[in-house]
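Next come the structures, one after another.
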Structure I
Amino acid sequence: MFALLEHDPTPSTGAPPAAPPHWDLLVAVAGLERVPTWRLVANPLAAAAPIPAERIGDHRPLYLTYEGPVSGDRGRVRRLDEGPADVLALDGPRLLVVFHGQRLRGRWEVVAGGRGHVLRRVAGP
């Protein structure tokens, strides 16, 4: 299973956020207790070019289905898509996966790019 979350880091107080908005890509992997997660600087549902991606701390499985406030007043998350995912490879920050969501579909990978890692589509649905 996977989830694509839009994370608005604006605190409930309305204070300026500590970080810009971003998207979290969570991909559950059989045998792992926590869910490998990547922070994306653009929405893969709207971006055609490869998207800078950073492997961040693995999340609790509840975030695969959660929408709402983030603990510690770190903003809110909204689920943009979810569904089955076939993980073909996971080696550190590198990921090769086939998404079967309502909107995010096909074969995607996170690989080393020029200035870090990028998420990119490698084949259609």
Structure II
Amino acid sequence: MKLNTTIRKRFRVSNKVKKVSSNDRFRLSISRSSKNISAQIIDDTKSITLISASSVEKDVKSGSKVNKTELSKIVAEKLAKKALQKKITKIYFDRGVYKYHGRVKIFAETLRKNGMEF
């Protein structure tokens, strides 16, 4: 089966992160669309999702109009709070297909400001 460019890119980035992952660190996978952004912290040894946050949740979309970069900051802050409650501070950042630029970069910087290490 021939894979297209985006799928090859996703596998390339994710597999590199999975190879270096250990028991003390988890993988943060990010996904974005043209309007929304979501992220989840995954334990690759058990293949389970520990924490997730998304911009389509009701408490994030509180009716006020915000632009997409502000939405990224809000979701990152929410994810960091959930992670700190579960005592997760060290993660690997899996950007997937997306370049480390724009909303993805703002998301990562906001996580760092809120106490996450990667």
Value 0 of helix-only ellipticity at 222 nm (-39500 (n - 2.57) for each DSSP H run of 4 or more, over all residues; to 500) was derived from the coordinates of, among I, II, structure I
Taking mean count of other Cβ atoms within 10 Å over residues 13-20 for each of I, II, which is largest? II
For 29 (relative contact order in percent (Cα under 8 Å, 6 or more apart), calculated) the corresponding structure among I, II: II
So if we calculate mean projected area of the Cα convex hull in nm², for residues 37-84 alone for every structure here (I, II), which label has the highest result? I
Among I, II, considering only Cα Rg over 2.2 N^0.38 Å, which has the greatest calculated value? II
Comparison of I, II by FRET efficiency 1/(1 + (r/R0)^6) of positions 45 and 61 (r between Cβ atoms, R0 = 25 Å, to 0.05) - largest value held by: I
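FYI, it's all coordinate maths here, none of it is from the lab. What you are looking at is a predicted structure, and each value in this text was computed from that prediction instead of being measured. Cβ atoms are built from the backbone, for glycine too; each structure is taken alone.
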